[in-house]
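Below, each structure is written out as structure tokens.
FYI, it's all coordinate maths here, none of it is from the lab. In this text the structure is predicted, and so the values were computed from the model without any measurement. Cβ atoms are built from the backbone, for glycine too; each structure is taken alone.
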Structure P
Amino acid sequence: MSSKVVFIGLTALKEFWKDDDSLVFLGEWCKTNLEKNDKFMNQEVLEFAWDNMTKMEHGYEFSTKIYLEIMPIIQNFLNGYHSTNKSQRYWELIIGNWLLTFIEAIYERLETLNILIAKYQKFETYVLSETDYITPLEYEDFVFNVIDDEYNMQIYSQILKYKGFDFPTKKHPLRQKKDFSKKGRPIRKYIMKLLNIFSYDSKLTVTSPYFSNGFSSYLKLFFNSKGKVVFNEFDETFQFPISIDKDKRELFEDLKSENDFINLLFNLFKVNFPALFLEGYTEFDNFVKKQNFSVTKNYFTSTGLHTNYIYKFWLANNLEKINLFCIQHGGGYCIDSFNTPEFYEKRVVDSFFSWGKKEGNYLTHEKISQECKPKKSGRILYCTTVYPKYMFRFQNSFNSTAIPKIYIPMILSFFKSIQNTDDILLRGYPNEYDYKVVATIKKNFDNLKIDNHKKSFHERLRESKLFVCDHMQTTYLETLSMNFPTVVYVNQSCYSFKDMDVINLLVDANILFFNEKDAAIHINNITDNISYWWNSEKVQKAREEFCYNYAKTSDNWAKDWIVTPENIIDSDLMNNKGKIQDL
């Protein structure tokens, strides 16, 4: 432990820094708003608490364990608060994704501060005035805030106070949303109502299916269902003003645990427990119950369980009457060794479907049933990714500090090893969270062409001869299932997988690399005759087996969406009706 007295910059908010040599940054996120020649760029930065996947997986396992421990406590609290008697599954469906993500975010911030406390015997900082604290409205509002500077200043300030520190405060008014509102899409609603008129034998309601081809895919599913499917996005227009009742929130003081981390959560709930679940619950719940939605026995979604609260409340109120199905969205499901959305979805649904046959029930998705042929004279399409500078969950990929320390240097090293960068179209991630990834690459390789995003990913792909990406999310599963020539490279310190034997199929076929220079050398070698490599027996066999496990295609995905859930219902699903799924 150092006896040196330092001043800690907790976030990227400069007004909470001290302008002298004692300034030390809590993390790389503090520097994201600085120009390269800024005098603060060379300040000391504390080590990143989550610099390998062993630590990351520990964070996930700790968080899920805490979630399972406190969920029954929160169920009882909310039932008492609202004078109800709802099941644990009811409350998990409504608040579970927020609660787990909140636990992960708080544990990440706590461990980061623990590194600071362990390193410095004495430190100084400024914290946020309590008069400026905000309360998120629901999950989406929480995520919007927890990846931004202001709300993280609030969280760090609260944790430091809980741990007994008393630092000078500064005011910095945060954005407190006072209305929970949404504007529906009447044209889409009208079109779906027209389709639903012809659903004479409605058995399945489909919501937020994560389609790539828009209305044409809805039509295909509708006609294949022969009148058995109805579509409902549960996207009514509403606006509810919500006032925070600080006095009633003091009820959280009654919650106690022998686990100090859980007591920290209970303390933070007083300000940070979303208002929709407390002050706004009764009025919104009554609003949802009054909606005249057509009722079917089965409900099917891909992305609807996370931010659509009309849908979540309606499902929760009808759990005993319906069967709830969910199909994966995103490339990490069942592949990554841990995955927070997958954990949550599997707990609240009656049956979960993955895109491949590796785990449990599987169902081919429209997104991985596309057709796209490479253009021999086309460019190489390169896609980047970016994650928020403040972690909000433990996950595979380049998180927070790993972006400037591992991800960007890895990309620059890759392009330095490419012989002809003129041949590449760089498609950046739409939101770079202040990291300036594309600008940094362009500054080092001025001849690179930058995609202006005026065309969709699939449109760009049709103009390309090879797809390259530096992460393992949805896009590479799409291109592999299309049989489109693909090269992926990642840093293995940022990924861990459930089954390395399946992953190694791609490694052995030179589709996946754990070294960017090796990937670049391979691309240099194949660029003049990509089809010779891609169509070789070894590559095709590896691709087919990998896709069989994780991205299985079908001659008619729409028919499968009707037949497979019916088969599940007719088997043993109903024997477990109403039970929370064990993982």
Structure Q
Amino acid sequence: MRPVRLAGLLAALCALCAQGGASTASALIVRLPHGKAISYQPLPGAAPQVSPFDSVFHNLDYNAGSVMSSNTNYTFYWDPSGAPSYPSDYQPGLNTFFEDLAHDGGGNENVDSVSAQYNDAAGEYASSNSHFGGTIVDTNPYPANGCEIATICIADYQIKAELRSYLKAHKLPADLTHEYFVLMPPGVESCFGSFNAYCSAGITKHERESFCAYHGAEGLEGGEGVIVYAVDPFVAGGRCDDKNHPNGTTADATISGGLSHEHNESLTDPEPNRSWTDWASGSTTGYEIGDKCRTFNPETEFGTPLGTAEDGAKYNQVINGHEYWYQQEWSNQGHQCVQRLTFKGEKPVARYTFTTDEDEASFDASTSTAPGGVAYYDWQLNEYEGETPQETSSPTFKWGNTKGVLRVALTVFAADGSSAGTMHVVNIGNIAIPTVTKVSPTKGPVAGGTKVTITGTNFNGGEASVKFGARSATSVTVLSPTKITAIAPASVAAVVDITVSTYYGTSSTSILDHYKFGPPTVTGVSPNTGSKAGGAGVTITGGGFEPGTSGTTFKVGKGLASEVSCSSITTCTLTTPSAKVVGTVDIIATVNRINSVKTTADHYTYN
């Protein structure tokens, strides 16, 4: 039994929406071939039209994902030798903008304050308290062209590869609280999608001009993080530039031409179509907070100007004393696009309980609250896998004729549009959790890198992950519901359980899933000489060590080292024991009763 849309409630409440709805906005989330999605800002007047799903308020609905509970932003200039030059005012202008956002972060006097009303199932709210992480100038050379619409054309997959490489090399954070804004120099264009169907409208004219900017998220291998990023081509003087520059810089064109738009969409939907969108159907889907105000109507897109800058340009934002001009964002409270928001009244609270049987789930959201009572309920079932949302006037409904694990998100709305979301994972039909019955090979080096084949059952639960003890595999490939290959990570020398997790749960451990990392290795000793009286401090490098002061021991010749401290699985320090005679001995590491093998690299000479 599936609920129907709320024709009656629409008629009763639509008058509340008339004041500022963005009915001409476009659905601009595109699913990539590998399943991830990208959200792009269309060219002025060139957006595809798809009707929004939310038929009551045309508001944003919660889809079960995370918001950015804090945001640290980096400007990422890819500027190798021989690349086109950035104008002298470009990088300083963009850096100043992010510094200004950080200075005024957490207030309600700029458009970021609109995003702060949106929450997630973890109880976090999108943060308007921005921080500027700093400027990155990447001098690595561009790859060979991944697209063909410009002399230099870098495809999205190449941009993501460069971000992964650069962040790893420089030990930069990759998570849902940091975002990297990739800012291309003039004439460097980019494309994404099947056959690079969507391409930037920078300053190079071509027939596939599609977007002014876009944002996305890229998971790291082994589930070790996610890169939140936006791509902004150089647009000054092009179709995405409205020529209104209150600071008189080329940076103004990028800020109004897409950067602020993508910044706020990342805050509220960092992994596109997984958090707050107004769901729609089709090959492109989902208005985000910025899309709903990309109306190409100055009154709804930018709002009333606050004044005129010295150069005659209009401005609608004052941040840290500097004037800016960029689009408004969608506010559920009030059902309209606004330049800034001071939230009024209490926030709603979304809650629900559920029961399941063989092929049906029953939901009850009667404990949800909203000022004046909940006006309506929006239910998203596996939203970002294409399941149609449901709107109900009742707090209860049933979802039947299905089996599997559903991410069920609920959004509750007050009459003024104020909203809150929550989510539970619901297992209908008691779908079996994964089991591991065999691993091959059963051992490998502590440095990791071994390809391990895992045999078992129920590996088809979506986005399967593998752990070797507490450490995630560096990559995972699901070959079938009964077979997975995983690359072992670097590890402490030990026998560990290999576990497989899906949406349905995590495999139980048994002797059948055991994998042995070992032996530990000693590959360097510094210094490698010292007095036979002992007492010398020595640094040991190698692998498989247990971090801390008690899990790893070392024998220096026949004596046990003291004051052992391991800062990582590859580095320890110790104090040498005394020796009865001079000469060269081996330093042997022992971790979990597994001893390192003697080599010339572990030699230490007493004198």
Legend entry - distance in nm of label points 7 Å out along Cα→Cβ at positions 423 and 527 derived as 0.4 - corresponding label from P, Q: P
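Of structures P, Q, which gives -12500 when helix-only ellipticity at 222 nm (-39500 (n - 2.57) for each DSSP H run of 4 or more, over all residues; to 500) is computed from the coordinates?
Computed on structure P.
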Inset, instruction - Compute Cα Rg over 2.2 N^0.38 Å, for residues 455-534 alone for each of P, Q and report the one that scores greatest. - result: Q
Legend entry - Computed 17.8 for mean count of other Cβ atoms within 10 Å over residues 191-198 - originating structure among P, Q: Q
Inset, instruction - Taking 64, 61, 41 as the value of Cα extents along the principal axes in Å derived from one of the structures shown (P, Q), identify that structure. - result: P
Legend entry - At a computed 3.3 (distance in nm of label points 7 Å out along Cα→Cβ at positions 295 and 559), which of P, Q: P
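Once distance in nm of label points 7 Å out along Cα→Cβ at positions 135 and 567 is calculated for all of P, Q, which comes out largest?
Between P, Q, the highest calculated value is found for P.
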Legend entry - Structures P, Q, by distance in nm of label points 7 Å out along Cα→Cβ at positions 471 and 487: label with the highest value: P
